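Following are the structures in question.
Just so it is clear, none of the values below were taken in a lab; they were calculated from the coordinates. None of the values given here were measured: they were computed from a predicted structure. Cβ atoms are built from the backbone, for glycine too; each structure is taken alone.
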Structure I
Amino acid sequence: MHVVAAAVVDRGRLLVVSNKAAPEVFYLPGGKPEADESPAEALVRELEEELGVAPRDMSLLGQVEDMAALEGLPMRMTVFTAGLEGRPRPAAEPAALGWTDGRDDYAPRLAPAVRSRVLPLLVRAGALR
């Protein structure tokens, strides 16, 4: 399974969302590209659908592989860093959103790929401490 996701960091905290089907698990906003979409195009669409925002200053952070938290399948995730135009709000699938530094109350509820793959990438890139 291939997905795209946005690592949105503001004031040292990462934006995470939960899904209505599993509100106890938080992951990065994004989703699966459609057949005719590039990863960047898919992320633009997903952020509009899920959070009602548009990304700005998108940059490829990297690709990570782990088990998908909700589907329990091997997953490859293309992760972009991005800022946001507008204020994010749960619009479609997300049940809630929050901001985490990876060491707070969200930490035990983060999806494995976020906790063990994305957070270390963001620390190495200097986006999180």
Structure II
Amino acid sequence: MVTTELVILAFATVLGLIHLVIAAAYKRRQDGNQWAMGSRDEQKNYSGVAERLDRAEKNFLETFPYFAVGILLVHAQAHEGFLSSLGAWLYLIARIAYIPLYASGVSVVRSIVWGVSMIGIVLVLIAIL
């Protein structure tokens, strides 16, 4: 049975792909397609929006495994409920908001939004218990 939590996990996976594509697009603006299609032996340093989007993508990749494992454990144990659903929604919405906040260079609000996504993960993990 497909649950709300699994649907949100699927959307979060798509969000990860969006992170990858957006960051790559902005980096290609700085280093060009020729470099991207080459051996990439030399390290590129990015700046501005490209660097912030790269860091936002890396941050997503740091949190997503914990979220995904939590959702899968909730589902495997059939512990879906209010806490797991709320946690999943908090994680997804916060991670969506995180992209433009990080890209724009907003610092304090971005950190609060990151905290909300972490609260989402914690709620999912509590639901497992």
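Could you figure out which one of I, II the value 0.10 for FRET efficiency 1/(1 + (r/R0)^6) of positions 43 and 83 (r between Cβ atoms, R0 = 30 Å, to 0.05) was computed from? Considering all the candidates, the number was obtained from II. On FRET efficiency 1/(1 + (r/R0)^6) of positions 3 and 51 (r between Cβ atoms, R0 = 30 Å, to 0.05), which of the structures labelled I, II is highest? Across I, II, FRET efficiency 1/(1 + (r/R0)^6) of positions 3 and 51 (r between Cβ atoms, R0 = 30 Å, to 0.05) peaks for I. Which one of I, II has Cα extents along the principal axes in Å, as calculated from the coordinates, equal to 37, 31, 26? It must be structure I, since only it matches.
19, 15, 13 is what came out when semi-axes √(5λ) of the Cα gyration tensor in Å, for residues 11-66 alone was calculated for one structure; which of I, II is it? Display every interim value, and only then the final one.
Values: I: 19, 15, 13; II: 22, 11, 11.
Going label by label, the one that fits is I.
Of the structures labelled I, II, which one yields 1.1 when distance in nm of label points 7 Å out along Cα→Cβ at positions 75 and 91 is computed from its coordinates? Walk me through the numbers before you get to the answer.
Numbers: I: 2.1; II: 1.1.
This value belongs to structure II.
Work out which structure the value -4000 belongs to, where helix-only ellipticity at 222 nm (-39500 (n - 2.57) for each DSSP H run of 4 or more, over all residues; to 500) was derived from one of I, II.
Numbers: I: -4000; II: -29500.
Only one of I, II returns -4000 for helix-only ellipticity at 222 nm (-39500 (n - 2.57) for each DSSP H run of 4 or more, over all residues; to 500), namely I.
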